[in-house]
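In structure tokens below, several structures.
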Structure I
Amino acid sequence: MSTALIGTEATPIPIYKPGAAQGFTLAAMATLPTLAIAGLVPVLPALFEQFHDVPHAQWLIPMVLTMPSLCVASLSSVIGAAADRWGRRRVLLPALCVFAIFGLAPLLAKELTTIIATRCAVGISEAAILTVGNALMGDYFDPEARKRWLALQTIIGPFAVCLYVLLGGALGSWNWRGPFILYLTGLLVWVPAVLFLHETRPATERASPAKSLFPWGPTLLVSSVTLLLSVIFFVQNVQHGRIFSDLGARSPALISWIITAAGFGTVLAGFAYRYMRALPVSNMLALIFLIYGIGYAGLSRVSNYLSAIPFDALGQFAGGLTIPVLVSWTLTKYDFAHRGRGMGIWAACFFLGQFLSPPLVTLVGHDQWTFLESVGFLGMACFVLAAIAWLLGKTSKRSVRI
């Protein structure tokens, strides 16, 4: 990887000076896409029990969690381009309302196919929330301030995820529909978004309407790395419930508490990133793959859910590094004119990995291995990827810095 791949970035000169209100609002908004997974993971076994008679249930039921990711993957680049053209707020504020309304819809739906359909609408709104939120992070803050806010998001995010998981487990123990109540959070975030997330344009953009060419070369590099890493990332994040269920944890509430205990690995990653963010990207990727390898290989070898917690925490530590590393790296590739579209393509690749991850795990096992054995195989693959990333960093004359 070479510094020549980094796009020239115009520093935003906003109409008003952004600060803590914008940063914390973006941090809160960044937790919303995780709700699709975190709030429902504890009830995944309950969903299998509820709809086990539905044809192709083994393939369809995980789509309740992952269908939003397919919509994000399909539409993020289009939504990002729309935000570049028409403004961030015009895209973001309606999306927050759609997120809440259709997120609550499964409380009334009876058929599995209907629930999956409502999840499509949630996915469209998530595409807007994720894309515009990341674009605004680039609009409001210079690169150093941006990294600090991304580090803070990484620290805050796990606490929000833990809260979603715990509430999802508690509500899931009452009824499998219960966790969908958590989508009211979208309306709670809508209020500060209306108050604090204003439009902003750099002075150079206001002075001249000329547009630079879209940087397709750097986009291809970032997109490829993001897709690969997201497939690994979502093995754990989508199928946490299945991992611990297969290791003997049967109730949604117990699963949620176990995930919460291991989730402190992500919190530690947020603190670690604040001190590691100056490392070359190749080194950071090698470290992430190495930790995933240890975590996933360990999960495949333990005999019960208690002994799995340390290995799961390692996987969550790697996951806590993954998003800020990828987002910070990607934001360096785009100026204001292309930031919405660029971050839309990034989101598309990241959530395409979320959609692809469960069927790829199934294909890895090819009906010959157990689910946990398939996870272990992917862990071994991560060791190979770690070596490749490290070698690329060693052979590069000048490594890309995040």
Structure II
Amino acid sequence: MKDVILLNNLFNGEYIKDKVGGEIINMYQSDNGNHYIYVNPYGNIHKQWDYRIKEILFIRSIGNGIVKVIAKAKIKEQICINGVFKKNNYTIDPKQKAYIDENNITYGGAKISSLGSESKYYVTFEAEGIYKAKTDIYLTTNKNKANVANNIFVLKEIGKINNQSQKLYIEPQNINYTLLENIFSNTSYWESNKVGKVDLSVNKTKSQSFLSIIKKENDELVNSNLLCHFLENDEKFWADFAEKVLKISDKEVILGKPKITRESFHNIDLLIEVENYAIIIENKIKSRINGQKKDGYSQLEKYVKKTYEHFNKSTNKLFYLLRPDYNNESYKDYNKADQYIEIKYSEIYEIIKIRDINMYFDELKRVVQKHSAEYDNELFEIMDNRFIEQIKNNRQKT
């Protein structure tokens, strides 16, 4: 009877630093129109769980005891039965080979057994469909990080979510079962369309940027300086930024000429003065909130205090916290009275991704795109690129 929810940790471990992990197929539909699943790390599950897996939530470890839910799948059929993994024996299992050949399981025209790392198993399940998350969903065992409004849910009586086996089986009697079922069935969390087939016409190869070469992509000063330059000197960028990212409706502000102060005003990252507005933006990439005291006072509250002291009452004062999409830090404890509005790098990328001005603007686009990613350190992107290249190389050989 199918009654178990499986949490499976993807894109994790030393092996994917120079290889393509088998779990990459969980992000694509096979050429034959079916959705197959590879359960990390070896494509098999222990025989005690055979025929019992009902649903899978794919997760990705993002540090600080938190995992991000990245996709879900409802199981149609278990393929790998009683799959025993033996180290140093990567000869494909005969039953796996027969199943792959019989169903002609290919991705971009390449047979699945020729893709990914050498393995005994390439297909663990067939799913009714695989759906990516369309919003941030986080799981943690730390009750202090719980925040339902931001979709951070606490799993109780569990030591580690991202354990060494990369798998966590949740049975119906488990205290967390209903919570996970509710996440799985909440349609607002998931894309309406299943993951699609590999598109080889898309060139995913990304050339190195100057900032990546000099190791400055994560430097908040560099990122803030780039933003400052183009916000002050590119009228369209400022207008789109003010209206679509900051959500300001005042036409005088949108069409105005911003004056931006960097760091010199009480160390505020970006102080933007335009028309009758003072706009404060704190840019957080890798660093944490500074100056926290026992009463909750921090740099964010300091900036509010100094801004109100400096500007007169008639000045409209707006406060924003800019963060990468992969940054799961909760700022609720520092954001007293909800004065700061959180904005993401992906919101900036949406307004600049199709613009082509000059090489310097291209550097801005690249770094903003990097911080718009779901995952830090680009492991998924790297593996995805390798997967596409592997398919292309395989097709050339045949």
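No value in this document is a laboratory result; all are computed from the given coordinates. Owing to the predicted nature of the structure, the values given are computational and were not obtained by experimental measurement. Cβ atoms are built from the backbone, for glycine too; each structure is taken alone.
For the reader, a short list of remarks on this structure follows.
- Sorting I, II by FRET efficiency 1/(1 + (r/R0)^6) of positions 158 and 246 (r between Cβ atoms, R0 = 41 Å, to 0.05) from high to low puts I first, with the largest value.
- Among I, II, structure where relative contact order in percent (Cα under 8 Å, 6 or more apart) as derived comes to 16: II
- Which of I, II yields 26 [percent of Cα pairs over 40 Å apart, calculated]: II
- Sorting I, II by volume of the Cα convex hull per residue in Å³, for residues 238-317 alone from high to low puts II first, with the largest value.
- If you line up I, II by Kirkwood radius over Cα pairs in Å, for residues 102-309 alone, the top spot, with the largest value, goes to II.
- Origin of the derived value 18.6 (mean count of other Cβ atoms within 10 Å over residues 182-189; candidates I, II): I
- The greatest value of distance in nm of label points 7 Å out along Cα→Cβ at positions 134 and 174 among structures I, II is that of I.
- Structure from which -7000 was derived, helix-only ellipticity at 222 nm (-39500 (n - 2.57) for each DSSP H run of 4 or more, over all residues; to 500), options I, II: II
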